[in-house]
Structure P
Amino acid sequence: MSVYDLLQERGFIKQVSHEDEIRELLSKEKITFYIGFDPTADSLHVGHFIALMLMAHMQRAGHRPICLLGGGTGMVGDPSGKDEMRKMLTTEFINHNISCFKKQMERFIDFSQGRAIMVNNADWLLDLNYVDLLREVGTHFSVNRMLTAECFKKRLEKGLSFFEFNYMIMQAYDFLTLNRKYGCIMQLGGDDQWSNMLAGVELIRRKEHKPAYCMTSKLLTTSAGVKMGKTVGGALWLDAEKTSPYDFYQYWRNIDDADVENCLSLLTFLPMEQIRQLSALEGSQINQAKIALAYEVTKLIHGETEADKAKAAAEALFGGGTKLDDVPTIELAQDSFGQKLIDILTANNVFSSKSEGRRLIAQGGLYLGDEKITDVEVMLSESDLVSDGSLLVRKGKKKYYRLLKK
């Protein structure tokens, strides 16, 4: 089976620029391709994870990936899917985020012995002469056609700045540069990038008179079409400091039954035969498939040890187990007792803010041990602890934290 057939079987492929050529190319040759990542935060999130899995499948099939970090494009910001202009990022912020991205990408992609390349488009974009760019690249872009692109449609209703209008040209120029420097002939990415990717394909074909291609993957959505990876606290991050391995595990453990097969196919390397068997389970048995999904995805992101801990913690809380050591733990100093519970939990990031804590308490969604908390002013007392000096806090239906006296 060629990697194209594998990607199609697992549900990755959404749109391709030249289907017959790409199918034949990927079955007969080893190519260099790229995926771009703009460093808008200090961690990748689960939306990036599909791109990383796509890249990993291609690399396993012998193709060479280029991870393109958007030190240059990040200074403009992609208008695709946005209602308003992105916040302008400082060079220092972008460079810090790039260093964070690099560490995370190395968990998935093998960069040894030239098997993959990591580059930063700031290296060529920031030194461009604007008039030279207009003469070399701008002449190949039709404004009329650009205005019909899906990535601009949403913004045209509210106003699209000329600043952002350049993003498509910058991305196309990236592809042209990678083609010239590394022989890169294909761009991969999420389906929201389709218009930008086509622009790069057409620019190479016009300027270099060479074949170039693009292929998009579908975005990670539920069966109802809602984007996945959003939590109460924001994005589902790949950084353990921003989303703990336990919370990450629990997110996948608790997805809807209808989304299990899609997530197993896209986010794990389990063989499709096994995925179909797991996804065919019904009733309470479907939980076996969700456990497999949660474990496999957590193992890929955080490693086997953390996946084992997260699974053990979940089993302790929900499966009748007794080992609570791996449940997210908050250590309490002696001076914590006598403080308001809401202050302690906010300070330890159980709540993103005190207002979130007040709302949850008002809705009856916070428990201390088996007792529902109804008073936002309640104080934590040492007498609340059980014999081992700990106490479970439940936030909502399925989020648990363990308070433990130092």
Structure Q
Amino acid sequence: MKTQVAIIGAGPSGLLLGQLLHKQGIDNVIIEARTPEYVLGRIRAGVLEHGFVDLMREAGVTENMDREGHIHEGISLIINGRRERIDLKKLTGGDTVMIYGQTEVTRDLMAARKACGAPSIYGVANVALQDIYSDHPSVTFEKDGEQIVLECDYIAGCDGFHGPSRQAVPKDAIREFERIYPFGWLGLLSDTHPIEDELIYVSHERGFALCSMRSPTRSRYYVQVDQTEHVQDWSDDRFWSELSARLPEDVAAKLETGPSIEKSIAPLRSFVAEPMKFGHLFLVGDAAHIVPPTGAKGLNLAASDVYTLYNLMRKAYQEQRPEMLDLYSEISLRRVWKAERFSWWMTSTLHNFNHDPFSQRIQDAERSYCISTPAARAGIAENYVGLPYEKIE
């Protein structure tokens, strides 16, 4: 097999990149280890930055999102019982976020790819990247017992933190930065009406909590738990009771409870690999970086990688300027580290740590400052809706 761009991973970043390239006449093949059903069964984020929404529009995949997604103009922070609404639209001059689940984004992109006839190969095994530093890289894999070689110009590794793309990079060619947080998020998904129309972030003496949603009839809630906790020890009743205890009485009174659809504990970490380009291999999304979910940046940061790589590939193919691709890592990492900073700040400010007395006072002051001054609220707003994508000239 031959193509121009081999894309490893059929999550939203791989599918979005493939759709954008296809619309520009750049051939690509997507390969994925899992089945489509497995990919669609993964429960993930649902807050889309305005830049992500614009990129979906450029890809021509917005019909369902426009009909079923919900624009949010603000979020609320509740710190020590004091509530402050961050007016995203007002503080950013008009920018908002869209509530539309990652599962729905993935389903829409899968349908668009099928409609345009671009090839996606699911259920592959033993994926290996070959000759990434040469002008003739390839990807080998097995499908139904057959060994297949996919020859290409470039490889986009959109295969997540544990995928083969980053593992193919020589150890002495990559530098990794990581921070592990001493707690996790216990999340519960339920077919209940959201507690309010906008997200609520809560910093409480019992721990952090988040009231989120997937739709007007499906809610997503989280509470901070210790790393040693096990999901099987948390009944639905115990979860609802703990969540209620972390909310102000007037907010808790509006909480609609019900049986969980899905319940899991996610560890929190920050991770960045540098650089993000190795010869003709480009790492995209979770293959290159992980953020704690506090700032709603994981999927959105992957989208900004896609934006950068897609536009550089347009320069390479349509303007015969392949040297532009050398800018991918530099441009991407500028935005990656800013998003890492914001996600780290949200996590460090709103969660409970076993701080020494001085550090605890500093955290208390930071919490107070972030909701008490217009400048601090504006900084939260511009980061939450998403910093602008860097123009590719």
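Just so it is clear, none of the values below were taken in a lab; they were calculated from the coordinates. Just so you know, these numbers come straight off a predicted model, no measurement behind them. Cβ atoms are built from the backbone, for glycine too; each structure is taken alone.
Some observations on this one:
- Value 23.5, calculated as mean count of other Cβ atoms within 10 Å over residues 66-73, assigned to which of P, Q: P
- Test item: FRET efficiency 1/(1 + (r/R0)^6) of positions 74 and 258 (r between Cβ atoms, R0 = 41 Å, to 0.05) calculated as 0.95, pick one of P, Q: Q
- Entry that produces 20 once relative contact order in percent (Cα under 8 Å, 6 or more apart) is calculated, selected from P, Q: Q
- Structures P, Q, by mean count of other Cβ atoms within 10 Å over residues 138-145: label with the highest value: Q
- Structure (P, Q) behind the derived value 62, 40, 39 of Cα extents along the principal axes in Å: Q
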